[in-house]
1. Quick check: 67, 56, 53 is what I get for Cα extents along the principal axes in Å, calculated from one of 1, 2. Which structure matches?
2. When distance in nm of label points 7 Å out along Cα→Cβ at positions 173 and 445 is calculated, the result is 5.3; to which of the structures 1, 2 does this value belong?
3. Given a value of 1.09 for Cα Rg over 2.2 N^0.38 Å, for residues 269-692 alone, calculated from one of 1, 2, which structure does it belong to?
4. From 1, 2, which structure was FRET efficiency 1/(1 + (r/R0)^6) of positions 237 and 341 (r between Cβ atoms, R0 = 41 Å, to 0.05) = 0.10 calculated on?
5. 14.5 is what came out when mean count of other Cβ atoms within 10 Å over residues 333-340 was calculated for one structure; which of 1, 2 is it?
6. Of the structures labelled 1, 2, one was used to calculate mean count of other Cβ atoms within 10 Å over residues 277-284, giving 19.9. Name it.
7. State the single structure among 1, 2 that was used to calculate helix-only ellipticity at 222 nm (-39500 (n - 2.57) for each DSSP H run of 4 or more, over all residues; to 500), giving -5500.
Structure 1
């Protein structure tokens, strides 16, 4: 293992974090945390103003960044080459397919060299769907009549971090409520722009999630405010022309374990206020025409009951797991009697076929479902007749784009595979005509026939079969000599799509095999796949990943010590766990914003995400079983005196999801404990949060760093 990472030199002495003994007792067990001091006591202030970070911590992080940069200095030319390659695959003046809404079509685009999107609109045009008459839609690409509503490059000029969260026009198309984050801490400020003049009104709403839903009269909008612990907790109504202090409270969530989210139903009739954690939800409706009316709860929260709501006139369509529908079903109820006892099945539950999303338009109920890691779209008309939209590749990604309109028969979906660039289609649910509206271009060139995508299955220790999606060049030798990058996540029911990603080609064209391990904790094989990878079953996620690695070795796609593992956030926790479980398999591990200090974080109820996370991981303060389970795998708590592969840990100073001190503490303990291998590198972005750099080209610099690290770890650079 050490020989595989020998090409990553360490010309300077690694920083040594101070050992400051700290101990605490939980369930009668005394635990020590010598690096607890890296968590700033004023972490809330740091999220709002990075300059508030105490000097001692700032100096340590600066030393770590300098060490990592020195260790990777020899790859500077390679990084520049990689970034240039990746940038050459991006159409710099790219634009989304315009989305029709009344007299206009709205879209985003980028200018040549621009880092941030431009939000635009133009007069609506007419296109002809194949095999039928004219249908109102919108052509792709900017044309005459374009108006730039919001210029992200201009708004972000001079800021170290800038990211637009939303840009929502009012129903009369006169105003634009837009929100942005300027620190990376996900504290968004909402402003309101007059579209006739392009000037922003004095209205300025601070400390929000960035979500906006307008009232039907265009005189006010709803938003979600965060509390002092950075949790989305209150729905507020802001009337245009007034100060934030005059805003009206619409809903306040009393349970710190529930987050609040708002949306507008596809019909446009209602504001939905959803309070939820990872296994229970509760939805309230408010008529957008009566913004000062009373919220109506659809079904009061019940433990383990999940549901979401759309409407068609006075009928509700509810996607839910009620009555044991583990993979979800769709039911209906009348608006005046929405409670669970009145729900009637429309789409019955089918075990192993998970309904991921429902989309309700005037005469059709559309659903996106997945079976054995393959997605499909199913269209149902008012008579109950159904047909399927699907594709033939072994592994692919399919997504529905809701759009602005309800009175339409046209839906929009995107398709791609690991070899096929993304395609955007408009699909007529009546005629079944499919119109390609956009195909992703790769300016530097891409030949799908030069690549192979496959779906394999690994056998986990308990006999479960774990899907693996693969990509490699057709001429890649499959004799065990190729290096392989194995990506994994496996938490929150998140599905890892087998989608086209141009950045991967830089690795694959250099001889890498790229693989996604669809481990338990996701929903690739239904909701059971998620349940089998959470709380007391969380270790399945880690053993699945190791099983995938070993299967790929046995199938001669790679060899032991030739694998680079990569995961971020909860996937970064997976990286830390497998580093402890099977370090010999890996040449290197990239842990991006890694959730590695699981036990300490889940014990701290004041951190932004901890109470809502207890259903996912367990509450170790209240439950001895949860405590023992988390302690058994928490990467930080299980670092051992043994060799480790080269590790690159990445974090963001203003990250409210995985705080900067998690990777910092982990790296400090690794260096102090391991007996060989490495090096162990830490890079904290001092000007960004969970998502890293916000600018599209700045993000490429981070990808280039990761890929150069991976290439050097396997001797490819």
Structure 2
């Protein structure tokens, strides 16, 4: 079983439809454990192919109780991005609810109840913005109608605000709670004629709103994956195969069982090769009364491994092979004009190769999951981004019906795509079923780094040609990296259309001759999606190359970007792309690729950062611009070198067009965190494998940016927009590394072609 990747979740020929409905009170009590009278509404959001229908499933439930409390079921996973706040904000604002009288209840993982719950790919707000508005507007219209009928006045003379319906002419008012029972008896308003609020009247949307989990997070009350406790619970720590695809030839657990607190040692059968995206690796689980005993028991295990076909794998050797492959012709994935002609007639040819390593997610909270099996039913507590996939994967692995598996979603201490893969959840379920005891599987940091679904390492070669007038006449981009799909299907040797649509084949600049090619590469470890996915390496190579081209032409890189986006155009790449341009699962009609919006963020960031100003000695600025997850981002990074030679990052400026900004506090927070994440990618982090094994073991080997290395000031400049909202979790990452690399060149005269690079 393998889901569509989050960056190509919906085909362009699919339609998004939403429906407001009145659920039964019994259904609501089942899902929320909340009783009492009042108004109940459900929202169903579906993705259906043209001419097709899909099973009806509500995504969000809304309740207004007689004591004037608004309850919203949040069906997405919260990992600090604020989605448990942002989506309910939209509902509450459209209703006219008092935000202080709104409570959020986390949904379990259940596709029949909630539809798609995959919190990945930066699409939650863009997918549910309109349905949430309609849900709030429906409740508002019903409450106003109930009040108008009670008072015998026109509905148009009433307004809803602060959880009350008010009749201004008479001064009468009733709370939502006082109207909820009567509103429940009314027919739902027609969705086609539903009047939504003008965005200028919003009190919450477009403002800074603290996340609802903030107090619990900062006071230690928040419940993350490893915080859940059950009576009789045991802890499992697993010795997993050191090489992907390896199997256990034999083991001796006598010394492990002699450790005080260790109760049992249980083998876990792995999936072999290919490893798959939702299956555990082969291993031996040590089950104990506490985590420390389980860890010490694992250390005492004696295991003989049959390491298999990946035992000789060396990531450095593969990188050399990938770089060499880019020197030959590859599979053409986009073609415009005749690049060979542009090259043969060029006045100058720039030919550069770029490298980026494997990256680990390294979430601050390592994977953990708790499972309890009783009377043929499995209950899970897990910090998962994709509870439905976890549920289905557990059912498959344990030979159960999905209806007999319940997945409770805790808060996530970081996700970045790692916690959408459910292997750690399946481990807990298998052990719980095998032992009959509640089992929490706890990964250590070493486990996390050794057994991640890594961001693929990559080799790229870009050949750019300049004509006699020093204009950019040709662009030939070779890209090669193990595909995510190869984790489940080893025959996938080229990057997928979806991966290439992440900043490669959607190269936006107006160049007469464009040729983009891919080359074969085999996956020898588990590959997955990491925050912004293939945009990471594509943006690095393209933005660094564009900076070098600008220098060769004798023009400013900001002015060059504006020049090459000269026409205000909507790009569709028609007739040029070999496969499918997924556009992040959205149609180009709904979310067009607009050069005007890209130019706007370029101009804005240049203005805010005062690009071109005279900098103090030892300072330099670098520029990069990149569109990802439908969001337009321009970035300028300033670096500085002190008398000791230490280089720091005094400032980073982002200009962002993400459409309507629902919670501006969270948007800025996402970009601030993204800048630090991007700094790690640029300067400190890399995973390497030798003899099939990861060489880094903890943060002493896999370095994250510490406070002295992180940007000192991060400015996020939002473009005012009434356009549909787009993603903000991933777009901060891609332009940061090339902006730093370009600044480093201006400071030192050394071009950067390989990540990570040291600024020490």
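Readers should treat all values here as calculations from the given coordinates under stated rules, not as data from a laboratory. As the structure is a computational prediction, the values presented were derived from the model and not from experiment. Cβ atoms are built from the backbone, for glycine too; each structure is taken alone.
1. Working through the options, I get structure 1.
2. Values: 1: 4.4; 2: 5.3.
Source structure for this number: 2.
3. Here the read-out was taken from 2.
4. Answer for the origin of the read-out: 2.
5. Values: 1: 14.5; 2: 17.6.
Checking each candidate, the match is 1.
6. Derived from the structure labelled 1.
7. The correct label is 1.
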